[in-house]
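Enquirer: Below: a set of structures, written as structure tokens.
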Structure P
Amino acid sequence: VNLNDAFQRIVFAQVRIAALNTVFTAIFLLVALPMAGIHLPLAKTMILVTFVAGLLPVIGNIISNTVIVVIALSHSVHTAMAALAFLVLIHKLEYFLNAKIVGTHINARAWELLAAMLAMESVFGMPGVIAAPVFYAYIKKELSDLVLV
């Protein structure tokens with residue numbers, strides 16, 4: 001596994017994560033809110049934005065969440081708060097799903113990837129979280145090739 005291969009594996013894993021996030025968001029916007037009598041405008045557009053923005057690790061989630069909360073705010077403060085609570089919950093769930101899905105693609109356990117993401121975030125901030133899976137996959141493979149892990 002070279003750096004290019006590690007990057008490619010992460011990209012394919014990110015597509016799966018974006019798709020999963022889009023499904024959860026679609027359920028919230030098209031099923032849960034309408035069941036509560038709330039019909040937000042541009043729901044289908046927000047779902048598309050969720051998928052496209054979700055292709056960008058971490059920051060994409062923030063972008064799509066901002067769009068959804070602002071549009072929910074046009075309905076009411078309570079709707080915006082409910083949307084924010086749901087989206088924060090999904091975002092936190094995605095950390096674990098991300099570690100599981102990406103970990104499967106790079107032969108790493110979820111806890112290893114979470115530790116790498118936390119370490120890289122503490123040193124480099126948000127760019128560290130985004131880069132952590134790629135660098136971890138590369139470093140782990142190099143160390144494995146040298147029989148050090």
Structure Q
Amino acid sequence: MKKRIIITISLVGLALMISYVIWIDNLPPRTPQKVARIVSGLSIPRDAEILEFKDEWNNFNGDGFSLIILHLDNESFNNIYQESKLLQFDQLPLNDSIYGPLKDFANREVNGFYKIIIHDKNSMSFSGTVLSEKSNTVAVYIAVN
């Protein structure tokens with residue numbers, strides 16, 4: 001009987017550890033790096049330096065935005081840059097008619113890639129990612145209206 005209990009506890013512990021490793025990005029704490037990783041679909045490292053993080057949401061109706069700008073070392077940025085090509089990101093300059101700080105950030109950059117996903121055209125809710133080759137930065141923006 002003791003053996004069965006020990007085996008059961010061990011299997012439950014192993015299942016919890018595997019679950020944690022698989023879903024680590026979706027578990028608390030919510031960090032800018034995790035949000036950027038989920039929204040962009042890129043393998044942004046946990047140790048990416050946060051240059052700017054704005055998170056402004058209206059509690060009443062949920063409207064708002066998040067802006068995350070991360071700086072990466074050369075090796076990490078090159079890996080993400082190659083990954084963005086595989087994920088069919090578009091070449092800068094922006095062709096989409098979007099608004100907000102992501103457009104301003106993208107307009108300052110000459111070399112890089114971007115991806116915009118419009119979630120609702122009527123309310124202009126969208127998410128987007130811009131990679132700047134010049135400054136090794138990644139900007140991620142989420143807007144919900």
Structure R
Amino acid sequence: MSEGMHVPAGGDLRQERRKVFGSRSVDFKVSTLDTNGGFFVVEATDVLKGGPPRHLHHEQEEWFYVIESDYILEIGDERYRLGPGDAVLAPRRVPHVWAHVGEGKGRLLIAFQPAGEMEAFFGQLARASNPSPDELQGLFSSHGMEVTGPPLPIE
């Protein structure tokens with residue numbers, strides 16, 4: 001990459017709208033190609049409470065930065081309650097899970113380092129509409145991850 005890039009607030013690098021897990025929007029902010037595989041960044045917007053299944057990444061660290069609302073994140077045996085401005089890093093090969101638990105809309109930045117197959121994963125997940133648990137496990141597995149448990153229960 002020899003030039004800077006700009007993604008406007010609320011925008012996606014490719015001007016696409018991706019929905020995953022039913023109601024979560026995922027906007028690409030920095031692509032794998034732009035960083036030569038160094039990292040990949042998305043902004044996730046949650047309109048409902050909840051999150052993905054507990055999982056681990058075999059080759060990536062996953063960094064979370066809360067922009068809006070409240071989230072709970074578990075990394076291994078540690079549990080964090082996060083609000084706007086809070087950040088946490090989930091190391092590779094450590095099971096983790098997160099959920100939007102606040103009122104209203106939630107937004108967070110998620111960065112993966114190195115990028116690995118995460119960009120392809122979100123693209124395929126968005127096209128999968130409502131995958132079965134077996135399909136979801138296969139999708140995670142084919143992109144360097146492993147589902148290790150269910151999503152966090154939401155009270």
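No value in this document is a laboratory result; all are computed from the given coordinates. Quick caveat, the model's predicted, so the values are computed rather than measured.
Enquirer: Who wins on Rg/Rh (Cα atoms, Kirkwood Rh) among P, Q, R, i.e. which is largest? Walk me through the numbers on the way to the answer.
Expert: On the way: P: 1.06; Q: 1.12; R: 0.93.
Answer by largest value of Rg/Rh (Cα atoms, Kirkwood Rh): Q.
Enquirer: Please state which of the structures P, Q, R yields -3500 when helix-only ellipticity at 222 nm (-39500 (n - 2.57) for each DSSP H run of 4 or more, over all residues; to 500) is computed from it. Let's see the in-between values first.
Expert: On the way: P: -27500; Q: -11000; R: -3500.
Derived from R, not from the others.
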